[in-house]
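Heads up, there are several structures right after this.
Each reported figure results from applying straightforward, stated rules to the coordinates on display, with no laboratory input. Computed from a predicted structure; not experimentally measured. Cβ atoms are built from the backbone, for glycine too; each structure is taken alone.
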Structure I
């Protein structure tokens, strides 16, 4: 099954790195959408099916924590899988994000760690279509 993914980060460079990591991690991808903040993400999500959102915490207009609360409060979006990818160091804030059903991946990260998080979250059955689920143990970190 191909996953539709939304990458939400205010840095265009980081969005490109996350997207590249998605392509390298062995996950079978459908559409990859991008947004520069939470407001833009909600606009893009209206009427669009997304299986997984990868969101940063610190963004202008609407940060990732507020975006997560909005997602969980919307009947059409509440079951979407969310992984927060951030340099966030506050364990209190990370705990709040996790309590809303998000996973947390600290920057810098590798395509392997991203792929492993996605497989764990989705039950491990989202490979590249080749039957290969294992990821290489080395590679770039973003």
Structure II
């Protein structure tokens, strides 16, 4: 089971690290970027976000950072935290705008499984009792 969990973490990490590297390669060197089938509403949103010039680099940075952090067992919980808002956004985008709910659900379910496998690392967040203010 440990090897299967490690493989699942590495595959998820490799996917998101690849997306981050591919976007930066596209932006810096003009490498091709795949076109996706989108509904008109989804296309309007992605076009507006891309045209802002701010959102795409932030998403790519989060993908790259989260993917690299997930590659290592010690930093995997931080990688999960970095990728969680992005994956939730992907889920909502595909559920509500792009009529491709299986893709978004797959990402969210995979992240939820990884979070469950690393749940001991998150336990202190829920048991914090406060400390002295310095």
task: Work out the source of 2.2 here, i.e. which of I, II gives that when distance in nm of label points 7 Å out along Cα→Cβ at positions 67 and 99 is computed.
output: I
field: Source structure (of I, II) for Rg and Dmax of the Cα atoms in Å, computed value 16.8, 53
entry: II
message: Between I, II, which one scores greatest on Rg/Rh (Cα atoms, Kirkwood Rh), for residues 43-122 alone?
response: II
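Work out the source of -25000 here, i.e. which of I, II gives that when helix-only ellipticity at 222 nm (-39500 (n - 2.57) for each DSSP H run of 4 or more, over all residues; to 500) is computed.
Value -25000 for helix-only ellipticity at 222 nm (-39500 (n - 2.57) for each DSSP H run of 4 or more, over all residues; to 500) corresponds to II out of I, II.
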- line: Structures I, II compared on FRET efficiency 1/(1 + (r/R0)^6) of positions 3 and 35 (r between Cβ atoms, R0 = 41 Å, to 0.05): the greatest is I
- request: Supply the structure label, taken from I, II, corresponding to distance in nm of label points 7 Å out along Cα→Cβ at positions 75 and 91 with the calculated value 4.0.
  value: I
